[in-house]
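What follows are several structures.
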Structure P
Amino acid sequence: LFNGTAGDNDYDTNVSNIVFSDGVTYDANTGQITVPAGVTMFTATVDTTQDTIDEPDETFDLQVGGVTGTATIQDDDDAPVITEVALVGETVPEGQAAEFKVTLSNASSSEQTYTIGLFNGTAGDDDYDT
């Protein structure tokens, strides 16, 4: 198994965990598979990893007998969205900094950008640094 764009944590890189059909066996001592007589086609099943990270589709390769096939892992995670903006603590003493906790729905493998702004509630522009 070889990485294309997928990382080691995106699929099971342990060849001994591949599941073969039609009586094909893997020998961990030799690193080879044995295909029974009469078999002209078999499958090799490699598990992929479910995660919650938004990322581009990724590829990895399986090579058997010098011939390579590529699998594309189709990402099923949405780009992260802001799910909460909350003041850390209940109030802010006058003259102190207000710290807000910003929570995202999930992680992303790439940089994300969001709009940001300050808006008056009952405080005026002279009550906080704008």
Structure Q
Amino acid sequence: MRVSTRGRYGLRAMIDIALSDTRAMSLREISGKQDLSEKYLEHIIRRLVKEGLVRSVRGPRGGYVLNKPGDKITVGMVLRAVEGSLSPTVCAEGSCEKEEECAAAYVWHRLKIAIDEVVDSITLEELCKKARE
């Protein structure tokens, strides 16, 4: 499994937003820190808003804030919001016609379980602590 640029930037943006505590971060601020275009970041943030991970704050000091505490948001939630499925193959999603006769399906299912266990066990709060060290 390879996390795309969108996934990496989405996670980094979420860490930036979480580190700002309750202060809203603008797209310009986040894109400046991450050195990426506001337009590209806007697409990523839109997905995070749609999944309920962040919300927008209007006004002169507006921007984006976490929609729930950092200890309730996992890396898996962020990556799935911007990437979609984290399954290494279609087979691991249970939609393969040959799954029952394919010995390799065992590998794909085990890999999916391992990926899910890792990304679902790390919270945004943990990453913020690492960033502050």
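For the read-out mean count of other Cβ atoms within 10 Å over residues 31-38, a value of 13.9 was computed from one structure; give its label from P, Q. Traced to structure Q. Structures P, Q were compared on volume of the Cα convex hull per residue in Å³, and the highest value belongs to P. Calculated for structures P, Q, mean count of other Cβ atoms within 10 Å over residues 71-78 is largest in Q.
Given 0 as the derived value for helix-only ellipticity at 222 nm (-39500 (n - 2.57) for each DSSP H run of 4 or more, over all residues; to 500), which of the supplied structures P, Q does it correspond to? Source structure for this number: P. A value of 10.2 was computed for mean count of other Cβ atoms within 10 Å over residues 55-62; which of P, Q is the source structure? Attributed to the structure labelled Q.
Output the label of whichever structure in P, Q has the greatest value of relative contact order in percent (Cα under 8 Å, 6 or more apart). The maximum falls on structure Q.
Read-outs throughout are calculated quantities, based only on the coordinates presented, and are distinct from any laboratory measurement. What you see is a predicted model, and the numbers here were worked out from it, not measured in a lab. Cβ atoms are built from the backbone, for glycine too; each structure is taken alone.
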